[in-house]
Structure P
Amino acid sequence: MPRPYASGVVPASADAVWEVVRAFDGLPSWHPAIATSEVVSGAEGQVGAVRRLTLGDGGVVVERLLTLDDVDRSYTYAFDGPDSNPFGVRRYVSTVRIAPVTDTGHAFVEWWSEYDAEAADEAKLDELFAGGVYGGGIAALRERFS
């Protein structure tokens, strides 16, 4: 099972970065690939909430919040069914986590997923998720706090 991963250091406290990232419906405010987000079921910040993301290219992704942990500064979400993404992914579970870098006071941001897809598509999807989605989001956070 593929496990694309990206990480980076953001020049702000873990709490400050978490305040931005924590909003399940807040991706358009900091991630350049997300045009809009709307909670379509449940409530913002509640496990079970479903968000509908419109990507910059017009694609639509529907995701369900599985866990939210303010102590660990992390949340886990999943594509909400096999027809909830334009990537041909059958199952997708992803986690974003913010931890303090204790010697500098900065934030260490990690973002990863596990998914099921056709084997022939895995290399392309790994690069899209790790390099584009996660790496692009971490770079945007770094720029926001620089």
Structure Q
Amino acid sequence: MLNITSIKKGLVIDHIRPGMGLKIFQYLKLDQADFTIALIMNAASKKHGKKDIIKIEDVIDLDLAMLGFLDPNITINVIEDEIITDKIKLSLPERVEGIIKCKNPRCITTEERNVTHRFVLIDHTKGIYKCEYCDHIYSWEG
């Protein structure tokens, strides 16, 4: 069995859907970090069979909306003195800005370059978002 040591102070992004760990690692630009990071892929999970985990030996700002959009089942553990001091459970965010792009060719976001793509969650169970400008529907692939 693989043994990864605990971290003294930092963050553990846990319960990541298998295969999403690398995408999140790249999104957070952790390959450019100058502190210790562990990306664990396909770890055993009692709930889901397998999961990815990212351990970060530092406290960094995380875009919780983006992480919740990428994988709403993520849990972020805040670690201090090797003890979990806080658990943050993510979910699909109510609004997303600049994360997904509207695919409607007639939407103002396609014609105007400086307009931020904005979507609102309209169905929690199915993960369906609607463009704020043109009402185009976007379905989250979870």
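Rule-based calculations on the coordinates, nothing more; no lab input. Just so you know, these numbers come straight off a predicted model, no measurement behind them. Cβ atoms are built from the backbone, for glycine too; each structure is taken alone.
In this comparison of P, Q, the computed figure 1.8 for distance in nm of label points 7 Å out along Cα→Cβ at positions 72 and 88 is attributed to Q. Taking percent of Cα pairs over 23 Å apart as the measure, the highest value among P, Q is held by Q.
Taking 31 as the value of relative contact order in percent (Cα under 8 Å, 6 or more apart) derived from one of the structures shown (P, Q), identify that structure. This value belongs to structure P.
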